[in-house]
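Some structures are shown below for you to check.
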Structure 1
Amino acid sequence: MDLRALEVFCKIVELRSFSRAAEAVFLTQPTVSGHIKALETELGLRLFDRAGRTVTPTRAGELLHGYARRLLALREEAQQAINEHKGGLKGHLPLGGSSIPGAYILPPLVAAFKQGHPDVTISLHISGSRDIVRGVIEGTCEVGMVGARFDEARVHYEPFAQDELVLAVPAAHPWAGRGTVRLAELAGQAFIRRERGSGTRKVMEQALADHAVDPASLRVVLEVTGNEAVRQALKAGAGIAVISRRAIEDDIRCKTLVALRIHGVRLVREFFLVTHKSRSRSPLGKAFLSFLQQSASRDP
């Protein structure tokens, strides 16, 4: 199989569009279609189902996608090894971060790493913690940073930093003048909750369970994906929410949101570096991990 064709194939799976994939890989749409037709002819199977302008991979396409990503990652690893042998780090490093690490922790670290390695390109994919772990397993992310551990034997978790979760309420909320609330008071409140697979949600629900409170007892009025959606819903007065203090620092300073603690409940979580246990790391991945570990050791 031609690696360029596999690269085009993966981009179509990612973007769900032939035309957008063509733009992303700097090819014409007929050329992209030709690559896919050649792959389908070689394999004797259809790789995509087409419904209007949207395309979705068939079962065969999903199967091929996992292997294609690994082949392309191996090609990238080979290129990086050759560049390192020639005396410099070059190449592309795919990273993944859950919402808080992806928005607030990794970007400045990536910028600092780039200062010492200007020829390196880095892509940072931000999604829920479970999605990032899945990306490390599938090879779409070489290194991830997440806010929750999942029972997955194929990955290694390494503690990196801590994060405080707070109960955030709008400035006009009756609780805004209080420093703490009791756990029992949450039951009657309109609650904004993160999506399933979110590290924030996992930590919150575990904390409730540790105090014999069923998470289902909360009056959830809105479930959203991502901290930005939670912030906007909070500021619009839709309810209250448990969220990372890092995500609402500006809102606390501007006095549009108030951060409270729940009496007797410790809402502190670890952020973890996630890597694959058995897959060999690229020279660039090793260098970035070493940089992160040195950065963590310097922090007070």
Structure 2
Amino acid sequence: MTGVIVAADTMSLTDLVEYVQRLEALGYNSVWIPDMFGREIYVTAGLLLSNTTTLNVATGIAHVYGRDATASAQAARTLSELSGGRFIHGLGVSHPPAAELRGHDWEPPIEKMRTYLTELRTAMSGGLLHTPADPPPTPIYVAAHGPKMTQVAAELADGVNTYMQPPEHTATSRATLGPDKELSVVLPCVLTTDVDAARAAGRRALHIYLSLPAYHRQWAAFGFDESDWDGRASDRLVDAYVAWGDVDAIRRRAEEHVGAGATQVQLSVNHAERGATGPPWELLEAMVKR
């Protein structure tokens, strides 16, 4: 299965609805929207679900510091009921700055997620919440890069969502997760065979992560060091974490993730040209063709 992750807050509502409707028409399985400081993520998911008929809409991911588990469960149950089961509940701890900007103290992430999921499961299965009829089940995905968080997901969620990781990481995640859970992998990609343009676009995609210790730890585990992320992303960091080239090259990278155990690849499509506007439809259309 192939999905798309899109920064929904960068688009007008009209453009966003038209975008997801076109993804649905092309045959994409799902669209994932990040939780930023713009539109409320569950409300936006409701808009997209109400304007599509087959496309799954996912929070990718909703911050657990943004809402308590009961509020999150209430939103998920409602969206699943209204859409006939097309809502996917992606959750994550994000990073310390996101918690602090919301006025919360950062807590040990493994314990935070385990407690949150336990409370969420209780609320989803009844608890304080009730509707005239039980909504369809809502798949729960956890943003997890390390083995401990992946293990929490294996115990308490339906799947894992990984972001900007190599196929080797996908294989490790699958081994920890076990054979029966979903593994959704976000793949940043750029459609160009121009090496300089591809790497420049890759650096634009990576730059907001260069200061985050959680990514430093992941990159170091795969042989990178401070010189690869200090100031700007190195060529080899870009080449490892951003798929670029022609359609076949990008498709091969996606297939590597599937071969390593991914059940879905989410495309994060980037323009090769700085300042380009509108979705990169050439790549989006090509990736669902066989």
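FYI, it's all coordinate maths here, none of it is from the lab. Since this is a predicted model, take the numbers as computed values, not measurements. Cβ atoms are built from the backbone, for glycine too; each structure is taken alone.
When relative contact order in percent (Cα under 8 Å, 6 or more apart) is computed for each of 1, 2, the one that comes out at 21 is 1. A value of 2.3 was derived for distance in nm of label points 7 Å out along Cα→Cβ at positions 28 and 76; which structure in 1, 2 was it taken from? Corresponding structure: 2. Upon calculation of Rg and Dmax of the Cα atoms in Å from the atomic coordinates, which of the structures 1, 2 produces 18.4, 57? Derived from the structure labelled 2. Once mean count of other Cβ atoms within 10 Å over residues 12-19 is evaluated on every structure in 1, 2, the highest one turns out to be 1. For the read-out percent of Cα pairs over 24 Å apart, for residues 60-179 alone, a value of 28 was computed from one structure; give its label from 1, 2. Attributed to the structure labelled 2.
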